[in-house]
Each structure stands twice: as structure tokens, then as C-alpha cells.
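The following blocks contain the structures, represented as C-alpha cells.
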Structure 1
Amino acid sequence: MLSQNSLGGALSEIKGFSLFAGLSDDLILNLCANSEIKVHQHKEQVFTFGEPASYFGIVLSGAYKLSRIAISGEESVIHFSSPGDVVAALVMPQTKSVYPVNVKAMGPSRILLIHRDIYLQHWLKNPDLIIRIQGLLSTRMARFQNQKIMQRAPLQSKVAAMLLQLVAKDTTKHELEVPLPLTRKEIADTLGVTVESVIRVMSEWVKKGYIVTTDQHIKILKPDLLIAQVDE
């Protein structure tokens, strides 16, 4: 069984995630048995679409981009997984399971990789844990559906909604920062629009003092004004 020391000191991090709330240390160690903490640099690949799915992951820090390549050859961004998110867990029980998406790191990131055998031996035997995973995925799907609903909304509303979804939940703060390095191209790929149009909108917001961008990080200086953009 994996010991607390071999978990690399990440046990305290893991216990802070809603997925593991209220679980004993021994149970968490069983669920993470023989796991490995991987550190990835920006754009480094973790899982590849169509390859056999032998591992799933729990994001510890940073963020990971989940995407598919469209028929046109363009990348279609599906989700940005942040700390506490589970990646590729629900394909583990499938026979000859394969990864349904490409997964790449967004900036320096850390992920706990757990083998499929551990999922089958320990995770599936805990119905409450499976319900929690499904809850995380339901939240992800709800965000995806919100993007679909806003397809006909003005571009500035789409961009504002996406940025606000990515920042900390406490939108009462005067300033909010998107916790991952995000390019205009990635925003465009997520929303299914041209990168030129995203550049135009965000450049206007920079000039107006709504946001500031440095090294691909975006800080929202006036969240109330971006919220107003969503409501237009």
C-alpha cells in the first residue's frame, strides 16, 4: 500500500479536495495506491486521444487542457481542468478503454496518476466516491452546455463568460486572476471563433482598463463590468 511519504507530501493537498472530503487517511492511501506524481511543463502531453487508457489523473496544481482535433484539423478545447478535478476516470471501467481527449499541461502543473487496476479494485467499490466524480463531470458538462447556449450571444459576452468561469469562485473581489496561462488562440478554440476577433475584444478591454495581461496571464480589474458584458 502507498505510504504517506511515498505520496510525496501531497496527502494534505488531496484531503482538501471536495472529492475526498471526510474520507480517512487510510482510505485515501488505498485509493491512491501505487500512484505517481508527475510534473509537466507548459503544453506537455499527458494523455493522447485514442491511446489505451491505463491511468487516470487528479490535478494537484496548475491546470490541464482537454481537447479534441476537429475534422477541419483545428483544435477544439473542451475543458480546462483545475486542482481537484479528475481526468479520464470514467473510462477506466470500459473494456479496452481509450482516452477520449488529448490532455496537455497549461503552464507548470502537477497531476497524480493512478493506475486503472486501482480504480477497478478500490474506486468502484465506493458508490459515494463514484457519485462525487459524476458530480464533478456534471459541473463540467453544465459549463460546456452554457458555452453551447451562448453560441449566438455577442462575442464579448462569450469571452467575458469564459474568463469569469475560469477565475476564483468569489466574484465579489475587486480583482480576479485567471489561474492558468491562456493564449488568445486557446480562448478562440474554446469558443469556436477566430483568434483575430478575440484579440480585438480583449485589446479593447485592456484599453478601457477592464483587464490586464502579462505573460499569457489575465487579471480582471473590473469584474462587475465583465459581468455586465455577459448580461448584455
Structure 2
Amino acid sequence: MTNRQIAILTAIIEQYAEVASPVGSVTLAKLFNVSSATVRSEMAKLEELGLIQQPHTSAGRVPTDTGYRFYVNLLTNQQEEPQSSFDRSARAIEARVSNHGTRADRAIRSAVDSLVDLTQNLGLATIGDELYLAGMGNLFSQPEFMGGVHAQNVARLLDNLEPWLREAAPNEPLNVFIGSENPIGKASGATLIISRFRSPFSDNSYIGVLGPTRQSYARVMRLVRQTGAMLEEVL
């Protein structure tokens, strides 16, 4: 892929996350100061690569799961900064969690609640043998999940998430499962972003969020990873 194709794919993903509607060539042409014909040509190549697709009701394009995976891999390579470089939002979570430093369960719940507030996704964490969930209303108020098959598949994913985490025990500090990559509810159109951390309950505790594939990956991945690292340090 060329740098311009990567830039156009990135713009489509980030614009779509913001406006929740397909992104057209006119918008991108203005952004990159090129002709609409040039953008359409590049979009056609991205579509051939399976990175974007055209909903039948629109002239614009939306990312595919493959496109999101390409983008997330780029972000993962870019976000290898030291864990000490927490941003302001992560510091706010740390301050809130520190109030419960002597109670690990309350600290983890507080961290989840903070992630819910900051990401507007559903937040989750393992606390011993329990899966703590918060922000269900956020999840099902997203346009993608306001009814129908997607909502049913997300519910199935949530019903089976705790045993799957116990069995699979993802071993990376940050794990991102996009759409069809999810072990359950593959057709849900949801992304699970979780961080593994050591806690008094387990060396494989998890905290993270579940939301639509259409979201601000750079910010959410950073927050989840930093929250996991902060919890491990505090606890």
C-alpha cells in the first residue's frame, strides 16, 4: 500500500468513527486537497484489497474488519511508548482508583466505571471468578446495536465472555478482537479491547471495553492499556 492509500484508509476509519455514516470521496478530496476522481481511484484500490466496502444504500465507504485490523496494527506499532507517559484521562482514572487502594475489588470496579465514562463503551473486568460489567446502556444505545441481529450477537458474546477469557487467557498486555475476530458473536459488529494485568485475584486479570467496531481506536486502546498497567502498579 502507498502512503496515500494508508492515509485515506485512516481518514475513512476516523471520520466514520466520528459521524457514524459512510465517508464519501468529496469529503476526502477536501481533506487531502486532491480531486474527487483521485480519491475514488484510491478508494477502488482499497476496496479491491478488502479494506473498505460500499454499503448498498450509500455512495460512501466504510471500513471492513480487515481494514480495522490493518489500522489497529499500525496503532499498536506506534503506541509502544513507555507506560509512564500516561495522558490526562489515565491520570484521572488513577486518582479515582487510588481512593480504593486498600480494596482491590473496589479499585477495579472504579477503573471500569471510569473507562465507561471516558469511552462511552461497555466496561468490563474480571474480579476473581466474577465478571464485572458496567455501561450496558452505552453499548445498546449505539446505532449498530439498537435492535436486531447485531444486538442478539452482542448479547451472546457477553453471555459467554467470562468462560472464554478463563479458557483462552489472552497473554498480551493489550488484546484487540475486531468484529469477526471475536470468539463468540462473530457477526456482532463489536470490538473487544482488553488489557491483561496482575492483581491479588489472578496473574491473568482483565480489564477493558466492548463497543462497536466503529470507534476511536487510538484513544481507547491507549486508555485500556494504561489502565491495566496502572491497576497492576496500584494493586
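Derivation of every value follows stated rules applied to the coordinates shown; laboratory data play no part. These numbers come from a predicted model, not from an experiment. Cβ atoms are built from the backbone, for glycine too; each structure is taken alone.
Once distance in nm of label points 7 Å out along Cα→Cβ at positions 131 and 163 is evaluated on every structure in 1, 2, the highest one turns out to be 1. Of structures 1, 2, which gives 19.1 when mean count of other Cβ atoms within 10 Å over residues 11-18 is computed from the coordinates? The value was obtained from structure 2.
Of the structures labelled 1, 2, one was used to calculate helix-only ellipticity at 222 nm (-39500 (n - 2.57) for each DSSP H run of 4 or more, over all residues; to 500), giving -10000. Name it. Going through each structure in turn, the value belongs to 1.
Among candidates 1, 2, the computation of P(r) over Cα pairs in 5 Å bins from 0, in percent, for residues 155-202 alone that gave 5, 20, 29, 26, 12, 6, 1, 0 used structure 2.
For which of the structures 1, 2 does the calculation of distance in nm of label points 7 Å out along Cα→Cβ at positions 99 and 219 return 2.3? It traces back to 2.
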